[in-house]
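Multiple structures are listed underneath, in structure tokens.
Laboratory data are not the source of any read-out in this text; all were calculated from the coordinates shown. Computed from a prediction, not measured in an experiment: that's the story for all the values here. Cβ atoms are built from the backbone, for glycine too; each structure is taken alone.
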Structure 1
Amino acid sequence: MKAVKHNIFKTDIRRTFIARAMVALMVLLVGSLQGQTLDAYIGEALRENPGIKSAEAKYMVSSEKISEATTWSNTEFGAGYSVGQMEMGMMPKAEFSAMQMVPWFGLLGARKNYATAVADADYVGMEIAQKNLILSVKQSYYRLYGIKAKQKVFDLNIRLLKTYERMALTSVEVGKTSAVSVLRLQMRQNDLVEKKLILQQEFEAEKQVFEKLLNRETSQPLAIPDTLTISPHQEIERDIDLHPELVKFEKLNRAIALSEKVNRKESVPQLGVGAEYMLFAENPDMVMPMVSLSIPIFNKKHKSVSRQNELRQQEIQYQKKERRNDLKSNLAKAISQREQAQIKFETQIKNLQQAKNAEKILIKNYETGTIDFNDVLDIQELQLKFQIDYIESVKNYYIQSAIINYLTN
């Protein structure tokens with residue numbers, strides 16, 4: 001009977017090793033599929049996210065203002081009719097007038113250029129909103145991966161501890177170990193079950209964040225990979241000045257410069273042309289052409305606007321310089337953290353292999369009857385730590401890669 005039990009436990013161990021090997025093989029398969037799934041989520045977010053729709057609506061409003069900018073001012077019409085007594089032939093019985101202010105040469109073109117520049121800035125703002133959303137989706141996606149992968153690791157370790165528990169029970173029966181070893185293994189299982197349940201709560205919370213980014217009304221199953229791996233990467237050299245956040249500052253600066261041109265055009269005298277038709281009771285009717293001139297004698301307003309535009313351009317230049325420094329700093333930090341994740345990833349692969357070798361030695365000792373379950377727990381805890389560190393390094397690698405992609409593309 002004991003020999004049968006012993007063979008069963010050896011079979012359980014072999015199954016555990018086979019399961020781990022299958023997980024390792026799935027890394028390549030899931031790693032190749034995750035990008036396609038992530039792209040689908042990003043596409044859904046760009047279609048459904050209200051923040052993106054708001055940015056698109058803002059750009060459409062700015063585009064419509066281009067047509068508005070080339071519109072002339074309203075034509076003024078007037079009419080009057082005399083109802084009182086008057087000296088015949090001296091006063092008109094009725095009057096009709098029309099007056100149109102004529103835009104100064106180049107004013108409408110300046111307004112159109114300014115409106116176009118504002119629309120261009122809003123378009124870049126829409127691109128920035130899209131890039132921010134894509135980054136948020138990727139970061140949440142990889143956080144979900146990290147939580148789910150840890151859950152799988154806890155499941156695997158709980159099953160492994162159950163196998164060790166059965167081994168310990170057998171050892172207790174033959175007097176090779178004490179019942180304390182069994183209790184320690186059971187307590188360790190309880191600890192892992194607790195951590196797994198906490199991870200489930202974290203997963204649900206992060207899932208809600210992810211679904212809000214996609215603007216999903218109801219909870220739906222998510223296709224999140226259980227495992228990912230790190231492949232060699234190639235640095236893409238891009239000028240940080242091409243980042244949309246910095247491009248927008250240039251667009252705004254150009255819009256202010258064009259706004260100043262409009263201000264100068266509006267500060268010159270404005271010409272109006274029209275005509276007045278007077279209807280007399282006895283005398284012949286009369287048509288009188290009219291010309292009006294609007295002179296900005298008190299032009300402090302235009303001088304103030306010019307000064308405001310100058311100060312706004314200075315403000316934008318300072319903001320751009322500050323943001324450029326932030327982006328460069330963020331890029332350097334992301335590159336450094338990705339390299340750290342790469343180093344940790346490679347280290348954990350070595351650690352896991354060595355921990356597996358130690359585990360094999362312990363199993364061999366069990367077959368010869370000299371196993372120490374304290375050593376079993378120590379190796380299991382080390383394995384769990386290395387597995388969690390492995391997952392964290394992969395998660396951080398992908399998150400930092402997403403940040404680098406945001407900053408350099």
Structure 2
Amino acid sequence: MEELSSCFLVPGPVRMGPECLEAMSTPVITARGGEFREVMAGLNSGLRYAFNLTPSNGVPNQKSFSGEDGYKVVVVSGSGTAAMEMVVANRFRPNDRVLVPTNGKFGERVAEMCERFCHVKHLRYEWGRSFDLYEIESLLERSDYEAVLICHNETSAGITQDAEAIAEICKRHDTAFILDGITSVGGIPVHPSKWNAEALVVGAQKCTAGPSGIAAIAIHQRFIDRVHAIAEQGDVNPRYYFDLPAALKNANDDQTPWTPAINLAMGWSAALGNLKKETNEGRWNRCKHLARGVRQLFTDAGFTLLADDAQRSNTVTAILYPEGIDDAWRTRLKSTYNTQVIGGQDHLKGKMFRVGSMGETPVSEMIEGCKRMLQCFRDMGQDIPEMKVESYFE
């Protein structure tokens with residue numbers, strides 16, 4: 001029997017395109033020479049596009065990391081979690097109070113991270129349930145919080161937060177707004193300036209279809225000014241590798257303070273070039289088209305989606321297993337149909353699966369993957385009618 005082609009529908013790390021893979025195969029270059037400055041300048045320019053910021057020209061020694069909107073981008077040699085830690089460790093003093101509403105695993109990770117560096121009011125909601133915006137506003141009215149931090153797109157539960165509404169609440173109460181955009185930047189509309197965001201984080205291996213192990217932050221001048229003020233007061237959290245003033249100083253020279261992830265930077269820059277060709281709007285719309293098709297198909301097939309209807313994510317769909325099905329289905333899907341999705345986490349492990357619709361995933365791959373998923377459920381005894389899958393992605 002001829003082996004089926006691979007359908008890789010995992011919500012990150014996603015499949016990298018040939019341009020990204022080819023760029024990463026470049027022979028090693030020195031980290032401190034002109035060649036790498038060109039790489040960094042191009043990467044900075046691509047990141048400004050992905051973050052939906054004003055452009056830079058991508059030319060070395062011309063402040064490629066900055067633009068006319070007050071934001072700067074900083075590349076971090078580490079995962080998205082590393083970049084988020086850099087934001088939190090530098091922005092807050094040990095006695096600062098922050099509010100972190102959560103409805104999934106990665107928001108909870110933001111709250112846990114903040115507990116290491118400041119005081120946290122962790123506002124827990126059930127996974128997949130929308131935030132109570134009235135409760136958030138009430139808390140900001142009653143107490144003095146330095147910032148509100150959210151995981152913008154919660155892949156553990158397939159829900160996207162209403163960032164615009166939260167931004168308006170923060171603005172009314174003169175409170176900083178910081179977003180973990182690891183699985184939204186490059187896949188879902190982000191508007192840092194409009195949202196008055198102080199900081200936004202992205203991981204390469206998600207919506208931008210870059211390699212794992214490299215990330216970036218976009219920070220406004222307000223954020224930078226606050227970091228410097230804290231440093232002058234001497235009331236800083238311990239940090240060394242993630243010292244933001246050092247990173248900014250070196251970014252001004254198209255460099256990083258420590259040994260950079262050279263080949264990962266090359267690959268990510270190439271992947272961001274693909275994003276720019278497709279355009280932010282084009283990718284946002286394709287991800288939305290893919291996710292909408294998945295949601296409608298599985299709903300019509302009798303499945304239940306985890307997240308609240310009004311805020312379901314366009315980069316990942318969380319689908320509950322029917323009674324009698326567990327992760328043995330995913331094992332069979334991979335071994336028999338050469339198709340990969342991902343399972344649930346923590347208390348939802350073995351109770352659901354998640355389908356990624358991010359990165360450079362083509363419609364044809366999603367259609368084929370959905371056909372295989374439905375057939376695999378039939379193989380395991382589920383009564384699912386024959387469905388014209390293509391019609392859901394027209």
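Out of 1, 2, which one gives -0.42, -0.65, -1.06 for log10 I(q)/I(0) by the Debye sum over Cα atoms at q = 0.08, 0.10, 0.13 Å⁻¹ as computed from the coordinates? It traces back to 2.
Looking at structures 1, 2, which one was distance in nm of label points 7 Å out along Cα→Cβ at positions 294 and 366 calculated from, given that it came out as 9.2? So the calculation was done on 1. Each of 1, 2 could give helix-only ellipticity at 222 nm (-39500 (n - 2.57) for each DSSP H run of 4 or more, over all residues; to 500), but the derived value -27000 comes from 1.
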